[in-house]
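The next part holds the structures, each set out as structure tokens.
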Structure I
Amino acid sequence: MIKSKIEIHDKFSVIIDVTYDTISKRKKSRYTTLTYLFLPDSLNVNGKTYPATKFYNDVRLFLKYDTPNYTLSELSHGEGNLLTNLTKNAKIVLKTKSDQNLSRFKNQVKMFAATFSSLLREETDSLIKRKEISNNDVIDFLGKIKLILSEFRAIASVIKESSFKDIHKNVVFYADEHMSNVIELELMQLFNSFKNRKIGANSLELIVALIESEQKYKKQKNYVSPKDKNVNPEDLLYKRNRLKKYIESVFFLYQDIRKDGAAFEQTVLALAAGLAMVFSTAVAFYYQQVYGNFTMPFFIALVVGYMLKDRIKGSVSQLFVSKSNSFFYDYKIKVTNALNNKIGVIKEKFSFVSLKNLGPKVKKHRQKDMVIGISERSLNEQIIEYKKKVTIYPKKFGNDLSDENILGLTDITRLNFHRFIQYMDDPKKDYILVKKGEVYMKAANKVYNINIIQKYYTEEGIEFSRYRVIMNRNGIKRIEKVVLD
């Protein structure tokens with residue numbers, strides 16, 4: 001099973017977020033993904049101006065465990081919930097302070113804080129998108145947050161009074177501060193949304209009260225708080241970002257990136273050198289027999305033989321390597337967890353392809369919702385194909401964390417489009433409007449559409465998705481999802 005989405009990361013970057021599930025606990029799970037970028041020819045992005053080295057400079061890959069599929073309520077309720085498990089592990093580590101128990105406990109604290117933050121973002125977005133919201137919905141939502149915080153902070157108080165070293169205690173305090181930061185930011189988004197929609201004043205007061213409560217709590221605990229007048233806003237944002245990276249690092253995996261087929265390539269180069277050497281040696285033996293040693297003809301034949309040897313070596317090497325490239329990817333990434341166990345392999349490959357070589361369904365999806373009904377040949381686009389082959393090994397998957405519900409690998413690919421803007425026109429263009437006999441000059445955004453089609457090969461079949469990235473010289477304006485048949 002595959003879950004995917006594309007979002008704006010910053011002014012010139014998008015994030016393609018794909019989650020691959022482990023299909024079986026016994027056998028490997030395999031996926032192949034093809035991402036096609038359809039670029040207007042006017043951007044001057046082609047095989048000559050945009051080689052693979054530039055593409056991989058513009059692509060950043062992050063790999064992580066998929067956040068367990070819970071709800072906020074399930075964090076503190078239900079059999080084997082995360083808070084109960086965290087409390088049990090706290091008691092275990094307080095009783096037996098071994099390195100293994102400490103490491104397990106610290107990872108579980110970070111995992112709980114990261115999971116809580118992710119679920120809070122999801123449920124906040126869900127509330128914002130709902131058409132009708134009652135005061136009871138808001139009370140229930142805020143009540144779940146308060147309950148989770150009170151139970152987690154009870155654990156933090158126990159750890160604070162323990163004989164642990166500060167370096168171990170700080171993990172719990174960092175998690176507490178990070179959760180408080182996320183609550184403040186998400187509730188602020190909820191407040192702004194409700195205020196614009198003119199939802200009941202009582203709901204807004206409850207939201208503001210919890211935000212203010214968290215800011216006072218942070219000041220009381222000597223966390224970085226906006227209520228502290230001596231806090232530099234730059235320092236506040238920097239620490240929040242560092243805390244986020246530290247807490248969420250528990251889910252991120254390690255990558256060992258190698259050139260794919262490197263051993264085969266070296267073998268081919270050695271064979272090419274051997275063939276060239278056979279030729280030059282044969283020439284030397286032949287003319288030695290014909291003209292003898294220390295003669296001018298033999299000397300000339302020897303020089304010519306070595307000249308041809310170098311050319312043969314270069315030509316054969318180039319031929320072999322070019323032919324072998326079709327069998328290998330550009331890079332092979334070994335994915336390992338915190339215990340240095342291999343849990344998967346990802347191979348990636350970049351190339352430009354022509355429209356005629358695309359499958360019929362990809363062509364059909366590209367031509368859907370065209371502004372102008374034109375033929376395939378008239379599209380005049382350059383097409384990038386970014387291919388990934390994903391293999392997940394289930395035996396070691398998630399064995400470094402204490403949650404059996406971690407079943408997915410999330411591939412976060414960040415694509416930077418800044419290199420594409422150099423040939424874009426000015427972001428504003430004038431057009432003429434005639435109204436009541438008067439001629440007016442109006443300005444409109446000059447935009448470019450970069451279409452993205454994704455094709456997924458899974459054990460359950462083939463899936464497609466399509467997005468349209470609308471941008472101009474000033475950056476990405478929005479992303480539109482195109483509904484396919």
Structure II
Amino acid sequence: MNTIETTLRSDEQAANQYVKNVYHATEKRNPHETEFLQAVKEIVDSLVPVLAHQPQYMESGILERLLEPEKVISFRIPWVDDQGKVQVNRGYRVQFNSALGPYKGGLRFHPSVNASIVKFLGFEQIFKNSLTGQPIGGGKGGSDFDPKAKSDMEIMRFCQSFMTELYQHIGPDTDVPAGDVGVSAREIGYMFGQYKKLRGAFEAGVLTGKGLEYGGSLARKEATGYGLVYFVQEMLKDNALDFNGSTVVVSGSGNVSIYTMDKAMEFGARVVACSDSDGCIYDENGIDLDTVKELKETGNERISAYLDKHPNAQYLEDCSQIWSIPCDIALPCATQNEIDEETAKTLLANGVKAVGEGANMPSTNEAINAFLDNDILFAPGKAANAGGVAVSALEMAQNSGKLMWSFEKVDARLQDIMKTIYQNSMQASSDYGTPGNLVAGANIAGFMKVADAMMAQGVI
């Protein structure tokens with residue numbers, strides 16, 4: 001072994017030990033936050049080659065600072081239901097990192113929301129936002145409120161109470177929330193109205209995902225799903241594959257899933273399955289997307305009602321069974337950790353060729369390793385599902401200039417952004433010794449931009 005190789009090996013050992021120490025310190029400080037620790041572990045392990053080659057990041061404590069949110073806000077949300085009974089929920093906003101711009105990230109309304117989930121989402125958002133190339137930092141928020149089975153008036157009263165607590169912490173140049181699971185244009189509208197009343201001003205740029213009538217952007221609704229397909233298509237093309245003629249399974253049936261299916265079908269794919277939290281449908285002739293849209297966008301019904309119009313389709317009561325359906329391309333768009341190691345093995349046994357994450361962290365670390373170890377093309381969520389926040393940033397730009405761009409202009413910008421994210425992730429993976437590994441490449445490309453900005457701004 002020559003002197004250079006010995007030095008590099010020594011540097012990597014030092015970086016590896018540093019990463020272990022930082023992770024263990026984070027684990028000790030956040031012992032019960034399993035989702036957050038999972039996200040941290042997946043990212044920091046891939047940064048060892050970067051830290052070995054650029055030790056100034058270690059010397060400046062970049063990881064230690066990056067793993068601790070700049071602010072964590074928790075608050076009580078009292079509201080009155082239709083029976084006149086007072087209900088109380090818990091709200092969160094984690095403002096994780098503002099090195100690149102104002103905090104940016106969605107609000108999630110779901111019973112599972114807790115500090116760990118909001119922190120994992122906010123941490124991932126730092127890297128995702130960095131990858132878009134837009135001037136936005138990382139944040140996330142939400143509540144354990146469940147919008148299901150609530151009336152419009154109950155949802156309005158909850159959103160108004162939520163914003164009454166949150167409004168003092170956000171602003172167009174401070175923190176710009178958007179929608180996520182359980183938060184659609186309806187909820188954004190109620191929150192925007194309350195913010196406007198409390199502030200006494202029309203500040204369009206304070207929220208994204210707004211209605212088109214009051215500052216929203218064309219193509220925002222479609223952006224995450226379309227962006228996922230644009231990213232995966234680049235990955236497929238690089239490996240002599242294509243959506244055209246492929247069999248595709250998409251979990252979920254919400255906004256991301258619907259527009260993932262829409263664009264995949266436009267590209268020639270046969271999408272045969274989708275799901276909701278109750279179960280999944282399998283239609284070997286190809287999903288009728290108009291029926292899914294009617295059920296979910298118009299009627300807010302369960303996916304099982306698909307069989308009323310398509311009796312030849314099959315319904316499986318366990319939504320996880322969707323991953324037992326053979327496919328060429330799997331696109332998990334439902335929720336975190338829906339694909340574990342055993343599920344990954346089932347997909348492998350059924351001949352899957354590519355996996356693209358539309359949800360946030362839908363695959364466990366063990367599942368990701370199973371895909372990578374078997375040379376399956378894998379598009380990680382922080383890169384592949386960045387289209388939504390990318391177009392949110394474009395909505396902010398339109399609000400700032402008091403403009404409204406055409407659908408075609410926004411969609412063209414989205415395609416360019418997703419292609420650039422893919423290229424930058426591939427380049428980073430090659431530069432740091434893991435060619436073709438988009439997990440490592442996305443983590444590294446996202447990290448370096450944030451780290452350099454933090455270095456330039458000093459210890460703050």
Structure III
Amino acid sequence: MAVTDGTVVWVGADQPARALHPDAEIIDLDGAFVAPAFVDAHVHTTALGLKLTGLDLSGAGSVEQCLDLVRRFAEANPAGLIWGHGWDESRWPESRPPSVSEIDDVASGRLVYLSRIDAHSAVCSSALCAATPGLDAALGFSRTALLTAEAHHRVRMAALSALTPDQRAQARAAALDAAAANGIAAVHECAGPYISGPLDLRELLTTTHGVEVRAYWGEAVTDAEQARALLAETGAHGLAGDLFVDGSLGSHTAWLHEPYSDDPHAGTGNSYLDVDAIAAHVRACTEIGVQAGFHVIGDAAVSAVVDAIERVVAEVGGPAVAACGHRLEHVEMLTAAQAAKLGTWGVIASVQPGFDAAWGGDAGLYVDRLGVERAAAMNPFAAMAAAGVSLAIGSDAPVTALQPWSAIRAAVRHRTPGSAISPRASFSAATRGAWRAGGVRDGLAGTLVPGAPGSYAVWEADDLVVGAAADSVQRWSTDPRSRVPGLPRLDADDPDPTCLRTVHRGATIYER
């Protein structure tokens with residue numbers, strides 16, 4: 001392969017390439033392989049960086065272990081806000097989060113914010129509670145209960161405002177460096193007023209880094225004028241991403257048709273936008289030709305979004321809607337009929353296979369929250385793909401790890417029979433599909449053919465399939481029509497390939 005001025009200009013046999021490009025710099029891969037660089041279609045950059053540079057609670061196996069990690073971090077870092085992320089009480093023997101008093105006992109007087117693994121709820125210290133305006137019982141605040149919905153939004157914004165510019169800058173750099181080191185050339189930042197705030201997004205968009213950032217802002221609008229103003233104010237590329245129609249299953253805030261199986265007090269979860277508001281947002285964005293999109297997980301939330309888009313299609317026509325490439329994040333609970341409609345309207349599904357790997361199966365969080373029957377229908381990737389829904393794979397980092405090969409493995413080895421997609425489709429969703437989800441629809445981005453951007457990664461793997469392998473769980477397709485090169489085996493016990501170099505548009509952005 002030859003790359004000139006950031007563009008692939010030759011793919012073929014070695015000797016003709018050397019003859020055509022006699023003055024080229026030659027890079028001998030010494031047995032490594034090249035594949036198109038990944039795009040992570042759903043990332044929270046600063047939050048990921050805060051986990052990488054701060055307090056990672058994902059390894060805690062109990063309330064006691066979680067509190068011990070907080071105690072040790074507080075001792076090692078005697079000043080500033082303590083931002084922790086990743087605890088998951090569903091795996092703990094106590095089956096509950098830490099309380100405010102317990103957090104105070106290990107970090108007395110400190111501002112402490114500890115978000116659950118799904119980032120839709122948190123616990124915090126009394127000092128942070130006191131520093132959060134308007135936090136009271138009317139918002140669901142309790143010193144013993146999990147903070148969700150509006151109470152969580154307020155606490156999170158108070159915690160974000162307590163971060164110093166240096167903390168935010170270090171976090172962003174760490175997150176983007178991690179992306180490049182994992183063969184990722186671009187990320188889709190899913191920002192919003194209750195996620196990271198406008199200041200953080202402006203800082204991110206002015207950060208100099210080799211990883212490309214496409215920014216989405218999750219705030220609803222009612223008309224085209226408001227949409228244009230919000231885009232200008234935030235610098236976002238689209239009004240999509242984590243615009244919350246509902247919450248998450250882990251925090252009992254995803255919006256369901258039927259109540260949660262494990263908590264009668266949770267009812268059917270939370271609804272943040274109704275059909276009228278969703279339709280108004282889609283209509284406004286369609287009018288100005290930009291991507292709209294929503295965070296949607298529960299089946300009732302999916303129904304509301306599908307009904308709203310259908311209303312807009314009836315008003316302005318399917319082609320106008322499809323031309324925008326509107327997108328849905330997560331979209332975990334949908335029927336075959338709904339998938340068929342989304343496919344017809346050109347709606348893109350930004351999915352996270354890591355969710356199924358973490359919480360799917362016969363005895364995971366999905367079964368706890370929903371029961372066996374509803375859990376088995378979660379994340380129906382195969383049905384979506386069969387209905388013509390374009391898939392884009394992301395991590396929702398820091399919710400799941402920034403590891404694209406692991407995400408591909410999870411999509412191929414879906415824990416529900418019949419819901420997996422092929423290796424070829426999975427790899428495409430993490431490359432070509434993710435570029436398309438970000439508005440790049442030239443048919444070249446995410447491939448390595450003449451005319452494509454020179455965006456690729458060099459990988460070292462123990463087992464590279466280079467023959468005419470079958471397209472199955474065990475083997476990767478090398479059919480040249482797929483534009484997918486020879487790729488590694490990724491069975492359940494295979495390690496992820498090691499990234500040796502990441503190049504974006506001809507510029508090396510990571511080298512081991």
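Readers should treat all values here as calculations from the given coordinates under stated rules, not as data from a laboratory. Nothing here was measured: the structure is a model prediction, and the numbers come from that model. Cβ atoms are built from the backbone, for glycine too; each structure is taken alone.
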Review point. One of I, II, III was used to compute distance in nm of label points 7 Å out along Cα→Cβ at positions 92 and 124, and the answer was 1.3. Which one was it?
Key: II
Check your understanding: With distance in nm of label points 7 Å out along Cα→Cβ at positions 148 and 388 derived from the coordinates and found to be 2.7, which of I, II, III does the value describe?
Key -> I
